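Q: What follows is a group of structures, each given as structure tokens.
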Structure I
Amino acid sequence: MVQDAILVGDAGGTNVRFALARIGGEKVDVTGLWKRPGADYPSFEAALQAFLSETAPKVSGAAFGFAGVVVEDGVELLNRGWTVDLAAVRSQLGLGRILAVNDFYAMARSAPELAPDQTRPIAPGEAEPGGAIAVGGPGTGFGIAALRWSPQGWIVLGGEGGHQTFSPQTEIEWKLAERLRNTLGYVSNEDVAAGVGFEATLEALFGVMARSPRRLTQAEVIAAAKAGDPVALEFCQLRARTVMTAMGNLALVANTTGGVYIAGGVALHLEPWLKERDALDRFYRRGVRSGLVEPIPIRLIASELAPLIGVARLWRDERGRGWL
């Protein structure tokens, strides 16, 4: 039986998305995607009001993923500059209850539900049915989460793993880390691989490689890397190696025999370099425990509907079992 539509949303560091989700049995249909730059609005509530004014949806519930930590009735989106008042959002929607989670918590929940054409292969392997799954990657920030199967369904383990310390291994990476420490103090994977650290990391890399710095956009860096520019190429490869190091760490921590999924807007642009041998070695070369990660397949989440599918599933999970 198909239930009434619920409002689903995803507020990241760059964009805000809303859509309607209809859940019937084991199927979730997400339709009517509305996507706008977050910079166009002073607050999440203002973006939500714009969506409501344009679409006038009739909904019986709402579930949102936010690029921040949800604490009681508030969410701070560090990379967007928004502080969300969830009580105000409930009042705005006329609902007594809404679901609010971290955006990668939602992204993770989508992973076992995605259709084959919503992901792309990075490295082959054999996923263990019911095995734990890791999901993570860079967008404006760097999100990480894991899933475990239980008799009550999938359980998501969220966190702020993108802020783990950057782990340099090559001479260039060590020199880069030293330069970044001089300006940032603490250097995380998010600083090196995600959008928030783009300018600082690129400037530091120009210095490490003894090249005159240039002001480039992220799109220009990608284009220059594909054209063979040495600094731009190293920058993209550096980001890819950082992502694969972080995901390999998570695969060991959570024993993710069910597969690894890389996600995030920056990750999509890094796809060619994620597949390179040096990047893959960061995931698979794990000393005496390399055998644990060798069978794990790695896929890239390519659908921007993924976090919306994830929050819809989480809404259904909570309604069905009373907890997440």
Structure II
Amino acid sequence: MKKKNISNSESYIRMYTQMVRIRAFEDQANKLYLSAKMPGLTHMYSGQEAVAVGICEALKTTDHITSTHRGHGHCVAKGAEFKQMFCELLGKEEGYCRGKGGSMHIADQENGNLGANAIVGGSAGIATGAALSAKNLNRDDVTVCFFGDGALGQGLLYEVMNMAALWSLPVIYACENNLYGEYTKVEEMAAGELTGRAKAFGIEAFELDGQDVLAVNDLSQKLVARARNGEGPFFMQLNTYRYHGHHIGDINREYYRSKDEEKYWKEERDPITNFGEWLVKENISSTAELETLRNQVNQDAADAVAYALNASYPSSQEVDMHVFV
């Protein structure tokens, strides 16, 4: 964690708060899933908070993001509220998509979130289209396309990166390399350097520690400013780690995610713990203040779950609403 100007303390506390909010949301979502109160599957973002928060802190509300099937963190970081999020997960009408999107298809247009996507790499075209629209309309909006390392085998990603490079679009492709595409280790499914895929199209590519929110935000601020100035696109490889396996009941540990590996990332590389320690060291906050903040956020998340559990389901008359063929 490199030293920063203390005058930015408000931004630092905001980023810490957002990271805590994501972790609190995921903890509650996991409880709902394990207790069978939430329909369908859910994919936790815990451990990757510094990526979503570091990038979204550099964006305006009118800037856009596209998300992934592991998208709760992106949604919260871009401004989503707990109540509407939990209502969406539980299929309630007050959810962001009136309960019809669920965990893997949340969209929040008011905050610039064009939606999560259960198709691996599926949002790359949407993000690139949004960037093309901004350029054609002479707007300075920037789009960030979040995707996992598993999407590096999808042809759509390369097609749109080629177009973005040809047309100098204001889009940032943010690869969250959490070391596994589902259960497959990244080095077994992606040959060569990950950033080399973008460099092949002449796109500037950067690799950085995705657990360091300050480093992520510092680079994001610079790239977003350059993209607004017509210098895009860009590619970021953010090395990170997800704490939860792909699904509950993960497969053979001799191949997939050893306990020692998980212990290392949780105990040594946790982005929230390390950032909190830095805030205390730099006299930006105190241990007691951060604990109070975490307790309040955890209570807010618990209250939102209670609210969502008691909220109403959409009317059966809505079954064919918002369906386009």
Structure III
Amino acid sequence: MRRMLIDTDTGSDDVWALIAALRATEEVKVEAITVVCGNVPLDLCVKNALIAVEKAGTYIPPVYRGMSRPLVRDKLYTSEYVHGKDGLSDLNLPYPSIKEDPGHAMDAIIDLVMANPGEIEIVTLGPLTNLAMAYLKEPRIARLIKKVYIMGASGQDQGNATPAAEFNVYVDAEAAQIVLQSGMDSLWVTWDVCRGECEITPEDIAHLRGLGSPVADFCVDCTTVLRQYEQNKYGKDSYGVIDSIIMIAVLYPGVMGKVYQAYCQVETKAGLTYGYFSIDKQHQLHHPVNASICQEVDSKLYKQRLFQLFS
């Protein structure tokens, strides 16, 4: 049984990913969920993570509160305009009966990895602030984490936060650069890979509604603001539930297509290029590779696996 820690800035797409992981009981055990600010402020991110655990209806891993601001930047960049003011399409759900665990997410990451060397896979769905902080406090975790899967950056297109930067990297570029340079075995699934045929279509929504599953219905409901935002921005009826794509690709490696290695770095200077993720695909700099990049996913298999978990 694979053992996983999920780090999340729980917006609506994170909820899909969390629920999928918790319902994939034959594939992984989620040992802990650590929460970071990002899509919405930290308090809401923690609440939404607890809601996701409750809605999954399987088991209850510990949920830890983490960083409420980026490492260096004074202002937190959030995305309520994408996910709703509460991060879940303004469903304004009551606080769940499940409670967060005491202790800090940074320490939870360190403790779990140090106690289980080479066993813990980490999936990050938001800014990398918690993971960077854990590494800064205990650098030995870099070689003891089995694998880090990161939803972030843009490999072939412009970003979704600025023309230069993808949201998760843009929120805390310094943290992303620290993780890149830490020596962790990291695989990045970039934002642009999760578009196109991976997007959820009206036919997919009808299929989910037809399952007669409270889980599927909740997942559709909590992404209605995301769906409307993307309709307004891109002028089409399909929308990307990004974090669910990396989670399914991690749970079922056959979903992941071509992966290549490269030397990468993140621009941390203020300005139009802050958060730009540079990928030296041609090895022009002659630096040792420090990341793996997923170039494609199998959209049909992604949806098949995801919808099975929601049924």
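Q: Here FRET efficiency 1/(1 + (r/R0)^6) of positions 99 and 227 (r between Cβ atoms, R0 = 35 Å, to 0.05) was calculated and came to 0.20; which of the structures I, II, III was it taken from? All intermediate terms of the calculation are to be shown ahead of the outcome.
A: Details: I: 0.20; II: 0.50; III: 0.70.
The correct label is I.
Q: Of the structures I, II, III, report the one carrying the highest value of mean count of other Cβ atoms within 10 Å over residues 11-18.
A: Details: I: 23.0; II: 19.2; III: 29.4.
Once mean count of other Cβ atoms within 10 Å over residues 11-18 is worked out for each structure, III has the highest.
Q: Tell me which of I, II, III gives 1.7 when you compute distance in nm of label points 7 Å out along Cα→Cβ at positions 67 and 219. Numbers along the way, then the final one.
A: Values: I: 1.7; II: 2.3; III: 2.9.
That value comes from structure I.
Q: Tell me which of I, II, III gives 1.21 when you compute Cα Rg over 2.2 N^0.38 Å, for residues 19-138 alone.
A: Details: I: 1.21; II: 1.03; III: 1.07.
It must be structure I, since only it matches.
Q: Can you tell which of I, II, III yields 26, 22, 15 when semi-axes √(5λ) of the Cα gyration tensor in Å, for residues 91-258 alone is derived from it? It would help to have the intermediate numbers written out before the result.
A: Values: I: 33, 19, 16; II: 26, 22, 15; III: 30, 21, 16.
Attributed to the structure labelled II.
Taken together, the values in this text are just the output of simple stated rules run on the coordinates, not laboratory data. Everything numeric here is computed off the predicted structure, so don't read it as measured data. Cβ atoms are built from the backbone, for glycine too; each structure is taken alone.
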